[in-house]
1. For which of the structures I, II does the calculation of helix-only ellipticity at 222 nm (-39500 (n - 2.57) for each DSSP H run of 4 or more, over all residues; to 500) return -23000?
2. For which of the structures I, II does the calculation of mean count of other Cβ atoms within 10 Å over residues 83-90 return 15.8?
3. Of the structures I, II, report the one carrying the highest value of volume of the Cα convex hull per residue in Å³, for residues 11-50 alone.
4. Given a computed value of 6.8 for mean projected area of the Cα convex hull in nm², for residues 35-130 alone, which structure among I, II does it belong to?
5. So log10 I(q)/I(0) by the Debye sum over Cα atoms at q = 0.10, 0.20 Å⁻¹, computed for just one structure, reads -0.38, -1.37; which one of I, II is that?
6. Quick check: 3.2 is what I get for distance in nm of label points 7 Å out along Cα→Cβ at positions 19 and 67, calculated from one of I, II. Which structure matches?
7. Match the computed value 4.3 of distance in nm of label points 7 Å out along Cα→Cβ at positions 75 and 147 to one of the structures I, II, and report its label.
8. Taking distance in nm of label points 7 Å out along Cα→Cβ at positions 3 and 115 from the coordinates of each of I, II, which one would give 4.4?
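Rule-based calculations on the coordinates, nothing more; no lab input. Remember, predicted model here, so these are calculated numbers, not experimental data. Cβ atoms are built from the backbone, for glycine too; each structure is taken alone.
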Structure I
Amino acid sequence: MLSPRNAVIACMILVAAASRLLPHPPNFTPIAAMALFSGAHLRDRRAAFVLPLAAMFLSDLVLGLHALIPVVYGSFALIVCIGFWLCQRSTILRIATASLAGSVLFYLVTNFACALPRSLEGLVDCYVAGIPFFRNTLLGDAFFNTVLFGGFAVAAHAYPKLREPTPAVA
């Protein structure tokens, strides 16, 4: 059975994924934040990968599929791994650092994949052309990480059942 904590986390991720369907500037999306949040808060590592990627896939079925899906999903799986780094101690600085790392990782990986059939010059062109989108990625990731991590912190403060159980000291 799903614990109240995991149910709230899952609902937050699904609501974030649904927000992709609302009008938004290019790359101002909750996906990387969902991946980071999932990795940081879900103890079941399989669920930490499956939940945000499945939510993304469902929204992609509505928005449309594309050739770079394996690369995009792979980069978000790596962002889940960055979230694992946060699970022990989530401070504002660590969350901000992880958010920035996720944004940079997504930018580097996806632009590299776009440039694969091209030359080194083509790779540079892809990275330069991606700069305006990178700005939105940074802003979107910062916004949605604030909403997810901050929202959950407020909810956990108000509802102790949402807090991580503390291990017993032997």
Structure II
Amino acid sequence: MFVCSGNICRSPLAHRVLEHQARERGLEHLVDVESSGTGAWHVGDDADPRMRQTAARHGVELHHPARALTQSDLVDWDITFAMDRGHYRDIQRRMKSTPSGQRPTRLYMFRQFDPEVAGDGVASVKEAPDVPDPYYGSERGFETVYQMVERTCARILDEIERGNLP
């Protein structure tokens, strides 16, 4: 589960890039992917058109109806990737309400797996920078986010393939 603010830019991009890379590597049987937002203001909307255009330039089809993160997502998904520190704190807070006896998701900052941050390993939560929100910026910001997501998803798939992530 990839989580950003409104589920129209960063998290749906990571969702579709991971699926795309998994198909290209013949690993689609190893992943079940979803994305959501901490807020519900875009529920039902498609991904931001600028993010869809950026993804399309890289051969990734990005159509995704936005959805809000639910309490059940925090036990239904093995791993949750927060796209920035605000999302991470929000998810941590929500995880405190996980019913006893239910295993909560494993929570990571998405860029803990970014090779430009982590090298050959996995960075600590404190070391992992945010994926910047391109929504209010220029077209260039969408491309920057795409590059971060592409290399980080590749590393996440490497870790899945090695058996280090479920």
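1. Values: I: -23000; II: -12500.
Here the read-out was taken from I.
2. Values: I: 15.8; II: 19.5.
Answer by label: I.
3. Working: I: 60; II: 79.
Across I, II, volume of the Cα convex hull per residue in Å³, for residues 11-50 alone peaks for II.
4. Values: I: 6.8; II: 7.4.
It traces back to I.
5. Working: I: -0.38, -1.37; II: -0.33, -1.42.
Matching structure: I.
6. Details: I: 3.2; II: 1.1.
Attributed to the structure labelled I.
7. Working: I: 2.0; II: 4.3.
Among I, II, the structure yielding 4.3 for distance in nm of label points 7 Å out along Cα→Cβ at positions 75 and 147 is II.
8. Details: I: 4.4; II: 2.8.
This figure was derived from I.
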